[in-house]
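Just so it is clear, none of the values below were taken in a lab; they were calculated from the coordinates. Just so you know, these numbers come straight off a predicted model, no measurement behind them. Cβ atoms are built from the backbone, for glycine too; each structure is taken alone.
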Structure I
Amino acid sequence: MTDWIADCVFKGAIEAADFIHAQLGHDARTAIMTGTGLGDMADALEDPVGLDYDQIPHFPAATVQSHLGRLVSGHLQGFPVLVLQGRFHLYEGYTPLAVTFPIRVLQALGVRNLVLTNASGGLNPGFAVGDTMVIADHINLTGENPLVGSNEAGWGERFPDMTAAYDPHLRDIVSTAAGRLDLPFRQGVYAGLKGPSLETPAEMRFLQTIGADAVGFSTVMETIAAVHGGMRVLGLSTITNMCRPNVPAPASVEEIITVARAAAPRLAVLLGAVSNEISSLPMTGGTA
């Protein structure tokens with residue numbers, strides 16, 4: 001990435017943030033980015049006001065089924081939040097910079113707590129379809145990184161530490177709330193692939209061998225950018241299908257979306273239960 005490209009993307013994020021602030025009058029410090037089939041979580045917001053992505057300067061277009069491509073501002077249990085209904089993926093042909101552009105816009109808006117949700121395949125044999133897994137760590141198998149190239153000092157330092165990419169305090173808050181609400185809940189490691197082809201049985205075995213509990217095609221790029229920008233990150237995976245290499249079965253996108261949509265209200269309840277604690281956390285260090 002040249003300095004010119006970095007400068008253009010940085011300025012574009014500022015312009016997009018200024019537009020959003022002018023349209024929505026936003027003051028949220030927490031944002032939720034929804035994955036496949038999970039955009040219905042925005043239905044739980046009070047006083048929602050939205051913008052389509054194509055209205056926002058420089059925003060990429062959402063092209064994937066069930067990703068609505070809409071930014072919604074509202075309140076969750078009385079606390080202001082932003083919900084991004086849909087994300088961008090490497091497999092769509094987007095660069096890591098484009099995939100993480102919304103994260104830079106959120107950073108410019110002053111968001112400091114980022115919740116990333118996704119639909120994923122379960123690799124841990126103890127998991128079941130419909131479980132929610134809080135991401136404790138990830139394995140980046142995409143071959144990509146959004147920080148490659150010239151570092152934009154206004155976004156963060158050159159070599160961000162990733163030993164606690166998924167904030168331990170946020171994980172504890174959500175784990176406690178899930179137990180209190182009696183929601184099916186797991187913790188584990190998320191493997192991020194580029195996609196879009198699903199995993200072969202041999203790849204499933206490999207992922208299990210290296211310690212992955214779930215696999216998907218998103219989240220990793222956004223997490224790296226968010227950590228670079230000084231945000232706390234909470235990752236929540238909905239297990240929409242099980243990857244069993246010894247008894248492989250085809251995975252239907254329609255079935256995956258159906259399971260994810262059924263899980264969306266439960267995730268909204270869970271996040272609503274912790275919105276007070278998350279919103280009350282002290283500010284972190286982002287620089288944009």
Structure II
Amino acid sequence: MSFQERREQTVRLRSIPLEAVLRAVGAEPDRRDKAKWHTALGVLSVCGMKFVNWNQSHGGGGAIDLAMHLNAMDFRAAVGWLVHRWPCPGPPQLVPSTSKPKLALPQPAPARLSSVKRYLISERALPDALIEPLIQSGVLYADIRANAVFLLLGNNQQPVGAELRGTTECSWRGLTSGSRKDLGYFAIGPQHARDVILCESAIDAISCAALHAGSLCISTSGARPSPAWLVHLLYQGCRIYCGFDADPTGDHMAKAMIALHPAIQRLRPPLHDWNDVLKASA
């Protein structure tokens with residue numbers, strides 16, 4: 001690619017609507033304020049091509065800046081991430097906020113499974129004894145791009161979405177299009193466990209299950225204070241712990257959750273997240 005082509009590509013990627021990028025990572029628009037979005041990193045305000053994350057006192061302009069912020073990427077990785085999703089010239093057409101996109105789960109790619117397993121076991125230190133049953137049940141699989149796909153299950157154990165985790169050099173995370181994370185979740189552990197631990201991601205939930213045997217560990221697919229399915233767990237009489245990350249966003253969302261549901265207790269990871277704790281204990 002020539003310098004001019006690279007420059008034109010950068011200009012095009014920067015012009016991708018920020019709302020499209022936010023939806024690609026599973027962010028949710030605020031019900032009252034159209035300018036606000038709820039993300040795994042806290043609340044963002046969007047004004048045209050500018051954004052501000054009030055939880056982290058961070059702002060920027062354009063889709064590349066936003067992708068770098070949301071996915072903790074450098075410039076080059078963010079460009080690759082955007083090209084991967086919007087390879088064609090021209091900004092994407094936004095789906096009206098009143099319509100809900102149809103769930104589009106990635107097709108399994110068994111040939112890429114060994115790569116995904118290597119990432120989860122070698123780089124993330126997740127026990128094979130926990131990973132293999134998830135694969136056998138179909139709750140965890142690899143897609144054609146070597147992403148780890150963690151299914152969110154709702155009523156009757158039917159998929160209502162999926163968390164995606166990039167396992168190649170372009171590391172990223174997000175939700176597949178059409179995911180309804182208020183209708184279900186990724187979980188690992190005994191279904192009728194007395195103790196339930198809420199985590200921010202599927203990888204953290206698996207890590208937490210390795211550290212807290214016998215507990216049901218659930219991913220909320222991003223730190224958020226009141227998933228719709230949470231009330232059902234409270235009615236069941238479970239002891240619920242909020243195991244969100246030990247950072248300002250995790251602490252803020254945990255505080256908001258406990259304010260709404262006082263029966264929930266905080267279980268703060270001794271390191272940044274449960275996967276860091278698991279890797280440190282390996």
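Which structure, out of I, II, was distance in nm of label points 7 Å out along Cα→Cβ at positions 41 and 137 calculated from, if the result is 2.4? Clearly, the read-out refers to I. A value of 1.6 was computed for distance in nm of label points 7 Å out along Cα→Cβ at positions 33 and 81; which of I, II is the source structure? The read-out was computed on structure I.
Given that Cα extents along the principal axes in Å, for residues 153-208 alone, derived from a single structure, equals 39, 25, 13, which label among I, II identifies that structure? Only structure II yields this read-out.
Supply the structure label, taken from I, II, corresponding to volume of the Cα convex hull per residue in Å³ with the calculated value 113. Here the read-out was taken from I.
Comparing distance in nm of label points 7 Å out along Cα→Cβ at positions 17 and 233 across structures I, II, the highest figure is found for II. Supply the structure label, taken from I, II, corresponding to relative contact order in percent (Cα under 8 Å, 6 or more apart) with the calculated value 14. Answer by label: II. Taking distance in nm of label points 7 Å out along Cα→Cβ at positions 145 and 273 as the criterion, the top structure among I, II is I, with the largest value.
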